[in-house]
Structures are given as C-alpha cells and as structure tokens.
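Q: Take a look at the structures below.
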Structure I
Amino acid sequence: MAFDNEAMEEENFAEMLEASFKEQESNRITEGEIVEIQEEDNRALVGVGEKLEGILNLDEIRTEDGELKFNVGDKITVMVTGHYNERPKISHRKVVEQQKTVDFINAHKDDFEEIIVEGVIVKKNRGGYIVDAEGVSFFLPRSLAAFKDSDDVVGRKIKAQIIKLDADENSIVLSRRKLFNEERKRKKEIIDALMEDEKIVEGVIKKITSYGMFVDVGGVDGLVHYNEISYKGPVNPSKLYNEGDKVTVKAISYDKDKRHLSLSIKAVLPDPWQEVEDELEEGDTIGVTVSNIEAYGVFVDLGNDIEGFLHISEITWDKNIKHPKDYLTVDEEIDVEVIEINPKTHKLRVSLKRLLPKPFDEFVKKRREGDVVTGVVTSLTDFGAFVKIDGVEGLLHNQDATWEKSVKCKDIFKSGDEVEVKIAKIHKEDQKISLNRKVLLESPVEKFAAEHNVNDIVNGTIRDIKDFGIFVSLEDGVDALIRNEDIEPLKVEELEAGQEIEAAIAVIDTHRDRIRLSVKKLARLADQKIIDDLNQDDSSNTLGDLIKDKLK
C-alpha cells in the first residue's frame, strides 16, 4: 500500500515541477536577437518575435570576469517567463539550466536509481522544493523530504536519491526518505556481517576525540574507545594516530537502540598478557623504561604494549619522598622487581626500592647502641622528633630530648636542624631506633649533687600536691619529692602550692634523676646536733643542765 501511494505521488511530480517552471502559460523557449544593451540599467532588450522585445538581466550573460558573452545583433536562446509593463520577461539562464537537466537525463536514464545527489535547496513551491546541483535542477517532494518544512530550508545543503527521471517532462525527482532507508538497510547488512563473522576489517579514522576515535568501516562509523586501542590501558589516541589514518579493527558490540557500533584495535592484536602469565613470576627482576611520571607514582613500559605501575612508596626507602620526578625521568631505563601480577585486571605492580640496599640493614652493620652521632631533624610531632642518621630515621621522644620539664622537641627544634644524639636502642625486629639527647647534657640533679649532700637543709617552693606527697621546686629548676610519711609534723591539708617549705635532703639518686626531701628529718637532725654539742661541752656541767640550756 505504501508503494502504491508513492507511485501515485510520483505521477504528479512532473506536474509539480512543470508548475514551478511555468508560472504562466507564456513560459516558452525561443530564439531571440539582442537589439540593445542598456548598461546603466544592467539589462538587454531581446527581440522574441511578434515585434516584442523582452528584458534580459545582463548578469545572466556575463563571464566570471564580468565580461558580456553576447553583444548587439547576436542570436540568443531565451525562455519567456512572464511580462513586465507589457514587455516579456526572459531568461537565458533558465534555458542553460534546462539544457543541463536534459543532458543529465540523457546521460543517466539507465542508471539513475544508483545516483545520490548532493545539492542546495534554492526554491520552495506548493508541492516541495527545487534543488540545484551543479546547475541541474531537481525536484524534492515535501512528502519525501524527511525534514520539517520551514522558511529556513532555502539554502540548506542536502543529500537525496533519484527515484524518477522523466525525459518527456524534463523532470528529475529526488527522495531523502528512500536514501535514509537504503543507507539504514546497507548499514544493517554491514553491521550484521561484522558482528556475525567477527570480521577483522580495515577502516579509516574520521574523527579523534578525547575518549576515542570514530572509524569508518565500509560506510558505517564505529567508535574505538581509548580503552580498546592498546593493552596498556587507556591511551590518548591523538598521540598515536591522525585523522585519515587506516587502522585494522574488529567489531566487539552493537547497541541496536542507540545504533552504536563499538570497535577494537587491541582485539586484533595478540594478547601480550598471555606472555606475562607464562614467563613472569612475582619476585622476578626485569628491565623497564619510564614512560610517564605522576605525583602518585610512575608508569613503566615493559614493551609489547605491557605497562607496569611503580607506586611512589616503592621508589625509594626514603619515607620523605615528595615527588617521583625527584628520583626518575621519562625514558630512563631501570631494573625493577615484580611484586604483583593480576591477569584478571591486567595489572602489574613493580618495585624499585626492593632492589636497593635496605638502609636499616646498612645502619645495623655500621652503628651500635651507645654510639653518639649527629643527625638531621626531618619532622616534629607532639610526642617527639624524627632524626635521620645514615639514611635511617630514629625517634627522639620528648622526655629524652631535654632535662627541662614540660618542654617538647617542637619547642627547641625545627626541621633541618642538626642535633647530636646517642643511640639508645636498636629494635631489629620492628626496625626502629630510639635516640636520647639529654644523656649527653649535664643533669640538673648531678649538678645539684655536686653542691649538696644528704642531710643538708634546703628551702624550696611547693609546686604540686599529690595523694602520695608534694613536689618541691629547688634551685636551678630541680624538683624534689616529700612523701606523706616525711611531711610530719606538718599537715598536708594545711599546705598549698606556692608556699615556701624547709626540709632536709633524704636521698640524691643521680642514676634515676631523683631527689627526696624530709621535713620529719629536721627534728632528728636537731636532736643529733644537740648530742654532738654535748659531747664537745665541758664535763663539769651536768647532762640535765646542758639539755635545759639547749632547750631554752
């Protein structure tokens, strides 16, 4: 039924086209003679018989250089298209165009159904559109235009297929609808063949984008996604190809709803990962080339479209690495150790530092506990400072940095400072190093011990009161403890911070950096002094007298 309707429409196509050329019954072709050229009005007067002179626009008979092709007295074939002020309006151009149409019909009357026309819509009429292609006029019925009619269609470039050619009526009819149907049918046949047989075909790159390339395979465009270019993974196609390049591809999927054909270049190539699985094992040492450097790591090329990843943490034993580019350069050849092979995800991880001497092992060979060394502060934390010595970092805790109470490393150091420390402990199992700085400094307790003895009476200020006793600040920032049992005859509840107190030195322990005081001991020392004095007094005095004197 659709075919019959189209046939009925075609019967009127000639009539529609003829109407577009013959707006009046007077439209006819005749031979005339140029009788006058009026340059100022850009026209020529041409005798067309019956003592009538037609008006011809001079632009129709000019060359590309603006010269006139005809002069007064020359014969010229024209078409009478109408009348203006009782003078015939004539056109030489329409005769030329009509002749081109006749020549086209004669040349293609046997093969017109295979011809695709590319032209420009130059005019609208009641039945459709006049299309010009290299001077030949074609008629495109509105019903076969396959686009929405609007005023801006004039000037539009189109492609359409010839469906009728009529030499008697001098008409050529086009159809965009048939062209689209034919192209859709042809593309379906191509896609079906590609998908069914999994053919490997050659295509031409039409357009390169950031996400892949559009490739023409026999008139059908397919997308090669950047993941389907190389087994390395996503690559930038513009770095490998140019538009117009020929590539060998294979169809891998087709979305019928979206009419989206997916192609692959790497599917045509042998899978290099099979070679990786067969020949490489974790722990193997291989030579690679640095191909790309990012802030988080380095991509290395193994050759044959295989790429490995060297994470920033696997470049060096230095924990303070800032950027891989400080250690490696693009195109540099290095040896690395394979640390992971994942055939399913096609991921290969490698390590550079595992082939380098381990700094801790070298440190243990060179250093011993008790060694005094100079290091550099690399970082500061709330609990201490990390100090690098021979490429290895050791920890200097706050309590081991200085004898001063409540002073932290970050209060006295900054990153980059050189500091002399003593290696306190080498923890081989967890590969850690403990450092000590204050043991290299004079202890306030040792200084105090050099100037004081046990039983000396000292004065201090109560700094803090605890459940087990009180802390007393002495000279030069030295702290001492008075236990509760040594506070008598004073009462703890009557004491407060900031209050001055007198006590006797009970213990000086320089090894443990501790001093203990005793108030109770003051009374015993006073009694001892009385006895010492009695032993030195005159024996004529009675003991009772002496004691009375001392107690007055």
Structure II
Amino acid sequence: MQIQSTLVQKLCRTSMQDLGRLTLLIGLIGCSDVRLAKVEEPNPSVSGKGELCITEPDEIRRNVKFLFVIDKSGSNGWTDPGAAKRAGNIEKFLIGTATIPNQQYGMIWFAGEQAGAYINEGNEYQPTFTADLNVALDATNRLRQNDGGGTPYNAALQMARTAIRNDVEKYPDEENFYMVFFLSDGEPTDIQNDSELDQLVEDLVSTSPNNVVLSTGFYGGNGRKAEERLMRMAQIGRGKFINFEKGSDWDFNELVVFPTFEPWQLKYDLIVYNLNAGFCEDGSIDIDSDADGMCDKDERRYPGFDPTNRFSFDDGYGDYFHWRRFKYRETLPPCQDRTDEDHDLLTGCEENYIRNERPVDDIPKQGDAKNPDTDRDGLIDGIETFVYMTRTMAFAMDAFNLQENFDGEEPARRQIGEHRNPLVRDANQPAYDVTLSPVVGKDLDCYKYKQSVLPLYDTLPVAAGKTLPGLEHNAQENMVLVYYLQSRQSDPKGDGILRYSVQRLKNDEATRRRVGSSLALSFDDKSFKSYKFGKKLRRGK
C-alpha cells in the first residue's frame, strides 16, 4: 500500500524509546516528504527492434520558385531580335514544367537604367510570383516588345532581391527554394567594378540563406569580358553557367540546381510512450483508456468523469484539466477548441490555459499551440503536463524540471523516458528500456533501436470524438506514440521538426509473441509524419 507523507513525518517524530522497533521501517521509508508509489501487478510486455535515419522531411521543401531576370537592352536587336530565343525558350520551359506541383514563377526585365517586374502586385516595382501558367506565359510574351537602352545589372539584381525578400516576408511559415535565372548579352552599365557586382550577388543569395541559387546564361556577342562576369556570378551564386550564344534551342533545365538535402540530426532522445498508461493520484501507472492524463481508476472516483471520454464535460478541456478544477478550485475559461495543431497531446484550450511559472528568455509565458516542445527540453508539452499532474500545470514550459530530482531516485528526464513517475519512488515500476546505438558508415544520422520492455494494458474502447483525433481504439488496444525531435546540423540548438507516429498494439498473445522482432513497432520512414515548428523565417541581410 502507499504510505503518505504525513505518516512518514509521524514516524520521524517518534520518541527515542520506540526507535528500536521502528528502525527497519524508517530505514526503508526515509525521513522525507517523498511519496512511495503503489506498484501494480506487472502488465504483459512486448519488445521490438529496428533502425531509423534522420532525413530531411518532405515538408521542408514545399515550393520551388523560379525567377527569370532577363536582359532587354538595345543590343538584343541583333543578338536576339524580337526575343525569339529568350521568350521562346522560357515558354518551352514553363509549359514543360506546368504539371509539376508546388512551383511558381516570377519575371523581371532590365534595360536602360532600371528594372521592372512583368509578374507583379499592381505595378512593375512590386515583383511577386505566380503559380498560374497563363499569367507566366503572358509575362513572357511581353519580352518580345521594346528592347532598348543599357544593361543595368545593379538594378536587375536589386529587383530580384526585392522579389525574394517580399516573398519571404509574405509567407513566413513557408520554406521556399528560389532558383534565379539571369540572362544577358553584355556587360553591366551601372556597376563600377567586379567587387561591387560580387557583393550584389552575395546579397541576393543571402536574402533567404541556403535557399537561393543564381544561375546565369550568356547569349550575346559583346565580348569575352561579359561571359567571364556572368560565369563568376554563377560561381558566387552557387549555380551554373551556360553559353547559349551558338544555339537557338536553350534548355533551362541545364541551369537548374535543385535544393540539396540538408543534413539533419537527432536533437534529443527517441521517446516511446504508451498513451494509455497514465500517471495516477497514488503514484502508480495504470490504464488511461481515453489518453486524457487521468487513470481510469481515478476517473471512477470523481462524479461526472468518464474513463472512455477525454472530454467528459463537453468542452475543449480534457478531464485532467477538470480534475484540477475540482482538486485545486481552478477556473477554466470557456473554450471549445479541441484542435491539436502541433501534435503535443494538448488542445488549443489547454495550450492557452497553461502558464510558465519560471520564465526564461525565448520561452513564452503561456502555452504555444504551434510548438510541441515549448521549453525546448525534448519532451512534448502534453507528456510533461500529465507527468506532473499532481504538482503544477506549468511544467510543460519549465526549462529546468527535467534536471531536478524530486524523489531521490534518478533525474526526472531519465525516469520520464522510462515511463516512470519522477515525483514518487517507484523503482519497482517496469522501466521502458529504449536504447539507440549509432550506425557507423552511413551518409545519414542513423541509429539502431532496441526495446525489451513496453507494457500493454486492458483498455476500454474509446470512440472517435471522445479523444484526440487518431487516438480512438477498440478494447484491449493500446495507442503507442513514437517520436523524436530533429534539427539542422547547421543549427543544432534551433527549433526544427517533430517526427511522430502513433501505432496501435493490441494487448493479446499474438502481439506478445513478436518478442525481439521489428513487428511490434515500425520505424520505417513512411510510418512517421512531420510537424515543422519554431520561429518564423526572418528577413535576410
């Protein structure tokens, strides 16, 4: 049975004459306010093994935006009369790529002493991008008109930078790749020296770091110097250069440098978490059929709580939050938002309700519905909220709680990773034993996974709408969350990607026979979904 802290305090105040017969008991308990967990009968357990690699998620590269920066100076009258090569080959590229999803196009012209945008937001000095093929073809057709004047590279590169910068600011939650094609038949007429030109190109590609490439093409007869400068621009812009002078059939695909896959790494540990194994009031871990943070046996003790319905009170708050209303007389603001955009096991109502009791820089004072790991410690907010249910609702955002030792055993981070209660002594609780071993010799950041202890529980059936989406299940089924956080190797401390998979394991003999196999849990890349979180993209230099 559980021994409450008040009993421990009484024993610690016992008179010296009684100390002899209580020595053994006190030695086992200790004179502290640490509670002991009630240890339930062990549940059947499954084990598994597998391998995972930290790849760049598909969600990172949503759009490729092609930006044509086209010379319309007077020399085109003999190098490309009527823009037959320029317009004709761009049209061919547009039509050939029209069926590829997630692509957009922009078009800038430069001549005389200025540059403008044929694809714009109302006037030629507000460049933008379009996914409409007809709009892009109409812009291309305008290249056939009115060539004349000088070759203002400066104006052209400045306008290209404006186009990308405006797009980054307009769509801060997107990560776009910008492929810039710069075509000219001559040398710049508004640039004093090569160093000035180099700086303009560097400024352009840094507008959205690692996401802008500049390729160049030369099609004129205006000397070797122009060709050399365009070649140098492509080198600085991490792109390609092609001399189109001798041919009329250009292939822009030869200038394309598609985004490379950036190396990513595991940011914290892999977490395997049975969502139907809840932390109970008595310190034990037991069945939580509806994955609301309350054990079934605790829900039965309170009026109005239903162990098969996370939303027993028919609003946007799960039963754990209503338990706090009963237990601590907290007031829940009216709210019906049951969405969980960031997949951290908390609804929009719950995210807005929790507060940070120990705020630090870069961690907000209340929950963030778009960040699954608000305090950036590797544990998603819902797990931390439920683990610390009897202590405070604010630990989901606490930057220090995983370092603390509340029960005199291992640090909280290790115990939570083992699905143990860090607030009570529970050394006899079956501990998840997830291990990751780096795989040497692969191009990606890869690990072998092994686990021999994953307890399953006799759950009640929970219908759709009675829990978070995707967590509904039949009787005896356990919904197991497998997740990890990953970040760019170039920014290891930065926010990044939540990779998550909720997998259904049935508490039956057939499942338990999968001991030592990879069939219990899947670690195939296709099993995981991704959620991108973190700060919005910032304006480039």
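Values quoted throughout were computed directly from the atomic coordinates according to the rules given, and no laboratory measurement underlies them. Because the structure is predicted, anything quoted here is derived from the model rather than measured. Cβ atoms are built from the backbone, for glycine too; each structure is taken alone.
Q: Could you tell me which structure in I, II was used to calculate Rg/Rh (Cα atoms, Kirkwood Rh), for residues 130-297 alone as 1.30?
A: II
Q: If you rank structures I, II by relative contact order in percent (Cα under 8 Å, 6 or more apart), which sits at the top with the largest value?
A: Top value of relative contact order in percent (Cα under 8 Å, 6 or more apart) goes to structure II.
Q: Quick check: 8.7 is what I get for distance in nm of label points 7 Å out along Cα→Cβ at positions 218 and 370, calculated from one of I, II. Which structure matches?
A: I
Q: Right, here's the next one. Upon calculation of distance in nm of label points 7 Å out along Cα→Cβ at positions 186 and 346 from the atomic coordinates, which of the structures I, II produces 3.4?
A: I
Q: If you rank structures I, II by mean projected area of the Cα convex hull in nm², which sits at the top with the largest value?
A: I
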